[in-house]
Structure I
């Protein structure tokens with residue numbers, strides 16, 4: 001018998017869950033329901049989670065796996081597994097504004113990300129999500145067959161270079177430039193390790209080219225996939241409130257943080273759960 005209320009927010013993906021406080025120890029039944037909702041909806045949301053301490057956020061995240069320590073961005077003081085993602089009112093550079101899947105530049109990319117709204121603007125700062133399983137399933141049989149044999153090269157070298165978007169935008173965060181960032185090959189069509197469903201696994205931030213091809217040769221097909229993957233029919237949108245939590249599956253989701261709150265402060269705290277090598 002269900003103990004939580006799970007309400008979809010869009011046809012493509014996303015559901016809000018109520019009836020639980022993440023600051024408290026979860027029962028096995030509660031965890032199983034949350035885990036299943038995560039697999040079913042790809043991104044899940046919890047509101048009214050005021051008082052979610054760093055320790056409580058890490059405890060919840062660890063129910064899903066070990067926690068990542070970001071290789072280029074300094075973690076929270078005393079909590080290296082947590083990132084404080086802050087935009088101050090006077091930050092001039094664009095913050096957010098790019099579709100991506102977290103940590104796809106790792107050999108074993110992230111399973112998921114758990115973002116907590118510490119301080120949110122009065123308006124703006126929504127986050128969009130895109131279902132990459134639905135994007136794959138909408139492709140023609142011919143395109144699926146062609147992509148099934150391809151791998152793509154992922155790296156942090158572009159985004160976290162000295163002139164990269166992430167490195168420049170994080171004025172409120174201490175980050176290192178990825179001068180010697182490694183490159184890893186991942187399948188363009190990834191099989192989800194838990195659901196067994198296939199989805200696209202490329203993204204504009206960290207995918208550089210197809211394996212065995214030049215950037216110029218790769219660009220037309222990658223651009224098609226990027227445009228297709230963020231089509232409105234595959235998306236949902238979440239409006240933040242203070243104390244809200246979003247937990248998305250990086251194995252089959254993109255996300256996009258809107259930068260439309262000039263002169264306001266936005267303070268988020270993220271835990272990232274380690275994943276496995278895509279297949």
Structure II
């Protein structure tokens with residue numbers, strides 16, 4: 001059976017005080033679009049032409065923001081992770097390199113997990129001294145309004161953020177088997193069906209902490225893990241509730257506001 005593969009590699013450069021595209025290579029089912037943007041950032045919108053991810057599919061992304069640039073990466077729509085055949089898994093690997101004085105906004109829309117999915121995903125971010133980052137990863141464990149449940153799924157999701165080779169933020173989520181039953185446990189998610197993580201690395205992180213906490217409900221938390229590193233975790237009843245809490249935060253922290261595809 002044919003499987004989907006896709007690869008995107010891009011580099012952003014500084015040109016006349018603005019951010020422009022230096023290099024782009026794309027192949028297979030993963031494409032990259034660059035809509036016009038009135039803000040300072042170069043926006044890159046990732047599009048999975050395969051329509052989702054299933055067992056045996058493999059997608060990879062590498063992006064570099066050179067000194068003095070601002071690069072915003074998002075997805076055209078929510079990514080869907082479908083049922084996999086026995087012994088197969090879908091793989092998604094992303095790597096971001098952010099130079100001194102550069103900034104990357106990693107703002108993908110939701111990843112929606114379907115029953116029977118098998119996903120291995122990793123995101124690695126390498127920051128140089130003086131680089132800034134806004135990162136979010138929203139997950140939906142079956143769409144509650146559609147009556148979807150995850151009684152059998154396997155998910156391994158890893159995020160690593162390093163600065164000059166030193167770990168700043170390491171996160172690993174592993175769910176296997178009856179995911180719904182695990183999420184129902186009070187010590188895990190208390191019945192929530194959606195979750196979002198956020199990492200903000202910038203000189204004003206400490207100043208933003210009070211604002212971030214103001215936007216959050218009781219079932220969320222935000223902390224400073226370094227003087228310039230703010231992290232947040234949010235769990236919600238469903239994807240709609242999660243988005244309503246997450247969008248105001250991202251609009252504020254991303255400087256230029258969210259890409260238009262978030263509102264389509």
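Nothing in this text is a laboratory measurement; each read-out follows from the coordinates by a stated rule. Source: prediction; values computed, not measured. Cβ atoms are built from the backbone, for glycine too; each structure is taken alone.
Out of I, II, which has the highest value for relative contact order in percent (Cα under 8 Å, 6 or more apart)? Intermediate values should be presented prior to the final figure.
Numbers: I: 36; II: 13.
When relative contact order in percent (Cα under 8 Å, 6 or more apart) is calculated for I, II, structure I comes out on top.
Here helix-only ellipticity at 222 nm (-39500 (n - 2.57) for each DSSP H run of 4 or more, over all residues; to 500) was derived from just one of the structures I, II, and that gives -5500; the source is I.
When Kirkwood radius over Cα pairs in Å, for residues 99-186 alone is worked out for each of I, II, structure I gives the greatest result. One of I, II was used to compute mean count of other Cβ atoms within 10 Å over residues 51-58, and the answer was 20.2. Which one was it? Label of the source structure: II. Among the shown structures I, II, from which was the value 14.6 of mean count of other Cβ atoms within 10 Å over residues 11-18 calculated? Here the read-out was taken from II.
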